[in-house]
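What follows are several structures.
Derivation of every value follows stated rules applied to the coordinates shown; laboratory data play no part. Model, not experiment: these values are computed from the prediction. Cβ atoms are built from the backbone, for glycine too; each structure is taken alone.
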Structure P
């Protein structure tokens, strides 16, 4: 093999991918710049800074809403408004790597997300809590509830991630040598494009926030680690434990969901004693455009 041929191979398989990786970089916003005028409070927890809102009377029962894998908590401000108008104290927050919270560079895991939630609940001085988790947020809720049974008054799950999500192109990120490039070129754009079908159902503020968060330095590396971690793992043991302790529970899901297997949700439901179950049409994002209705239905069932 001649030196010239080796040089050509290096050019094709190393130099060109490296140039593409640099060229495709869209991260140019510092997290502190992104947070400016957000309206969120900030607290430094053990792993990093968490952005959150704590709204309502502190003497009222508290609902903590936990967002999904890609959307931050801003997507659930309509829920917040409904919950507060029904005399609940409400906390929404951005999980690490999303929204206005820190982009972490260390190990990413379900334990990290549970720790963030636990520390925020402790910081806000909440003794007993109502949890409402959406998609991956439901996995975090289940993980926390299974470890803190005595602190849970009620738990709600919307399109809950039970075992794993159908993450498009995820296998590409595992490709040796080229995983980071493929993540930058395909995985992150796919995460953004999956929302475009719902753009007309959300405010321009929310859509802009969602897309701009991917320009925050460190977001891409976070998502790559996140999707390859145990965060998307099996939560059935948690649901078994929660159900066996008779925690009042609520499930809202769709059998048209192509990201969360409805059969997995129904298996989880069987672990509970008379849970409230609501089935909606419309797939994974069934609540888009009807957020207030979905939030009010949850409140109505808490108060039965």
Structure Q
């Protein structure tokens, strides 16, 4: 890919023409929307391609199709012009009523009941905060944090130096683990905890999760060997599968009562020898966003629930 000289800059008029054509699916519809002639628009897009050193469209019958590179640029353009629209909307509002926004990244394996518990103060915040949640892998979310597309990432493990860039891990707390399952499944188990887990069908996190590694060590230490029938990166999906009675799961004790009430699980046992850690990862050393500060104020009550 051609590198632009430092003196070059991106022509956002050209980029807007390209974005509109990609969005509308044809030169004709884009030219009608922007009230620019098709030849003029075609010329501007070719100038953009020349400056980037890559082709953005390829013919596909009577229409145009984005190239692989064009899809990449379209994604960036979508973000740019969406943000531009938000800026315009914000400037039209009175200064006293401009809304706060909070973009939160949530790691796949992060317990969703815990996510809701932590985000509840944001939903109740005054003045109101528009909350947007994104779910994904830790490395991907940290990358978005570094480019300021996210304000904070909620994770059950810290961002390691290898993927972190310039971000900061803030430990919010920890919770022991409670094992639970549906009543019908529990009735078939034999023995007292933890012996009732030996040979029992288990729905566990995937091997790349810290919790899975800690659980495996604990199973060995107490001399039990569950039968792993499925592995999940998504904690919410794990609970949904467990509601069909396919196996037992491990949940943070801090949200166990809510899991029992919401999903109908019953407890199998609890251990303090395995803990789930909770982190807020930010690009700032200190919290400054009002909504993030509201989340941290929630921490005190969360710790109280864990100890009780």
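Kindly point out which one of P, Q the value 59 was derived from, the read-out being percent of Cα pairs over 16 Å apart, for residues 76-131 alone. Kindly include the intermediate steps, with their values, before the conclusion.
Working: P: 53; Q: 59.
Derived from Q, not from the others.
Figure out for me which of the structures P, Q the number 27, 42, 26, 5 belongs to, where P(r) over Cα pairs in 20 Å bins from 0, in percent was derived from the coordinates.
Source structure: Q.
When mean count of other Cβ atoms within 10 Å over residues 196-203 is computed for each of P, Q, which one produces 13.6? All intermediate terms of the calculation are to be shown ahead of the outcome.
Details: P: 13.6; Q: 19.2.
It must be structure P, since only it matches.
One of P, Q was used to calculate mean count of other Cβ atoms within 10 Å over residues 148-155, giving 16.2; which?
P
State the single structure among P, Q that was used to calculate helix-only ellipticity at 222 nm (-39500 (n - 2.57) for each DSSP H run of 4 or more, over all residues; to 500), giving -13000. Intermediate results must be reported in sequence, preceding the final value.
Details: P: -11000; Q: -13000.
Answer for the origin of the read-out: Q.
Among P, Q, considering only Cα Rg over 2.2 N^0.38 Å, for residues 180-243 alone, which has the greatest calculated value?
P
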